[in-house]
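Student: The following blocks contain the structures, represented as structure tokens.
Every read-out reported here was derived from the displayed coordinates using simple, explicitly stated rules and does not represent laboratory data. What you see is a predicted model; the values in this text were computed from it and never measured. Cβ atoms are built from the backbone, for glycine too; each structure is taken alone.
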Structure P
Amino acid sequence: MNIQSFLEHLRLNRNYSNKTLAAYERDLKQFEEYLSETGHPGNADPSLVDSDVARSYLFKLKESGCSNRTIGRKLSALRSYYKYLALQGMVAVNPFAGVSSPKYTRRLPGFLHIHEIDHLMESIDTSDILGIRDRAILELLYASGIRLSELTGLTLGSLDLNAGYIRVFGKGARERIVPIGEQAIEWLRTYLTDARPLLAGRAKDDSCADAVFLNRFGYPLSGRSVQRLLDKHLKRMASLVKASPHALRHSFATHLLEAGADLRSVQELLGHVNISTTQIYTHVSRERLAKVYRDAHPRA
């Protein structure tokens, strides 16, 4: 199989994150192991893998106890891989193209209510440079709805605070311009003026030269570090359960829809390719409306 060349293609031409590439590699190697275990020659000649083999593998995944969501992810990786092989002329047809992913119920995304967002922001101690950085990060995540990988990938050149926009590169190297509000702009300015220069001065090389958010040692901040700092601030809030940076993205989308934003606009802001991905937030909003109805209507 030509897994490494495929992963290199995704990295160079589609700008996939390291996390996504690692997941693809695991899924493809698992299929490679399946072919070896069953004695199928598809490892040496991928053109020998047909739809019957694809469906047999699907059955094997179900039998092994994989959830429908996990099976869907694995099939997505295999479809992309064999599409790549077809484009390279190594297979005539994509054996996974006609294999349907099992249906599953999407979990409603967790989100914070507006008063919880306010409490979270105000609870951050901004008397030192790390506190200023943390406030700028959380304000930006909530103001823009950007993904964690998009946040950690921000460069100084991607900020236009005078115009109130940031430029981000999302999944598949898709670029989009995202507006941000006054609170986020104010805290970003404070961070860039009062905190970032001091953090950058701690670095022993210039690897941080272009990254917006830096760690305590002056180097680009990782996604894991953002999760840790959010956990730290949430621990002081007894009313909130553990949340992820993605919860701020979910909150961003939910609050826009509840305030009357149209679905297409929210889709563009989130960087979703398909509007079906964005529609999950309408369920969240409906639940909120139903609760308001039950609490307020005299005969509910």
Structure Q
Amino acid sequence: MTTKIFIDGAVGTTGLEIRDRLADRRDVTLVTIPDAFRKDPTARADALNAADAVILCLPDDAAREAVALVENPAVRIIDASTAHRTAEGWAYGFAELEPGGAAALAGATRISNPGCYPTGFLALVRPLVRAGLLPADRTIAVAATSGYSGGGKAMIAAFEDSMADGATDTGYRLYGLDLGHKHVREMQVQARLAHPPIFLPSVARSYRGMLVEVPLALHDLAPGTTIAHVRDVVRDAYAGSALLSVATDLPAVLDIERTAGTDRLEMFVYADETAGQLRLIAALDNLGKGAGGAAVQNVNLACGLPETEGLRL
């Protein structure tokens, strides 16, 4: 007997990524509704309640509406929107973030899929906060660059239309300049920080991929902390993980597409011993571990399926 999965919003960028990862699997069956009824409340409600698990690839308000349509208590919901990432009663779907995280997600009925930027940030920062090396009352900065697919259909069209027209767009844009990006609250809450991080997002002329960077100085960390301590804590936090790793060989250059097309997340700890400064960097695919890959991993865990089945390692 296969697990029935309904993707609400399957025609969007994230939905298509999820569908591709599930399409050839023999242990799942995709529940679908005709295109003409995709926005019909009755048809959606029927599909939502008939599935063993649903993955919501919708704007926040639409995701909340979809949750309200679910009356079957056995249905497991994985929400890829930002609507429930800090909400009570929802498990945070980053299995590797906390000890026992995968076990906590197994059988969960309400899982909020993490944001792409927070995934890289939290992978680097949360182990240091948990270990007491990074005091929770520090205000830290995080700079990150995403592929333009992270902006959805509108941004994809803007970049690809300008390329087709031969425009002189440099393809590198800063945004979120008001410091009010919707991911900041998620980063603060899930890292257990007292203050919101200073978030510096940007987008590059690359379809997919992401680099997330957190600069730190030893004098801002707990007394006695060394660069070796930082490296060890981050490495040990993900020992044995199939998807997350900490590099031992540090390349001189990191490309935004380093992990593009995969569901891996790679971390790098660069340091200047003399200055006592570090650059912690996470490389991931904004559509992989940052979105569709994470959703598939979460539905696997919630439904008792092999955790990495269908993922691109």
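Student: Given a value of 4.5 for distance in nm of label points 7 Å out along Cα→Cβ at positions 58 and 114, calculated from one of P, Q, which structure does it belong to? Could the numbers behind the result be given before it?
Tutor: Working: P: 4.5; Q: 2.5.
This value belongs to structure P.
Student: Separate question: Where is FRET efficiency 1/(1 + (r/R0)^6) of positions 98 and 274 (r between Cβ atoms, R0 = 41 Å, to 0.05) largest, in which of P, Q? Each step should come with its number before you reach the end.
Tutor: On the way: P: 1.00; Q: 0.75.
Across P, Q, FRET efficiency 1/(1 + (r/R0)^6) of positions 98 and 274 (r between Cβ atoms, R0 = 41 Å, to 0.05) peaks for P.
Student: Still on this structure, I have one more. Work out volume of the Cα convex hull per residue in Å³, for residues 90-193 alone for each of structures P, Q, then name the structure with the largest result. Numbers along the way, then the final one.
Tutor: Numbers: P: 160; Q: 126.
Largest one: structure P.
Student: Can you say which of P, Q returns -9000 when helix-only ellipticity at 222 nm (-39500 (n - 2.57) for each DSSP H run of 4 or more, over all residues; to 500) is computed?
Tutor: Numbers: P: -16500; Q: -9000.
Corresponding structure: Q.
Student: Which of P, Q yields 1.18 for Cα Rg over 2.2 N^0.38 Å, as computed?
Tutor: On the way: P: 1.18; Q: 1.00.
Traced to structure P.
Student: While we're on this one: Tell me which structure, out of P, Q, gives 17 once relative contact order in percent (Cα under 8 Å, 6 or more apart) is calculated. Could the numbers behind the result be given before it?
Tutor: Details: P: 17; Q: 20.
Of the options listed, only P reproduces it.
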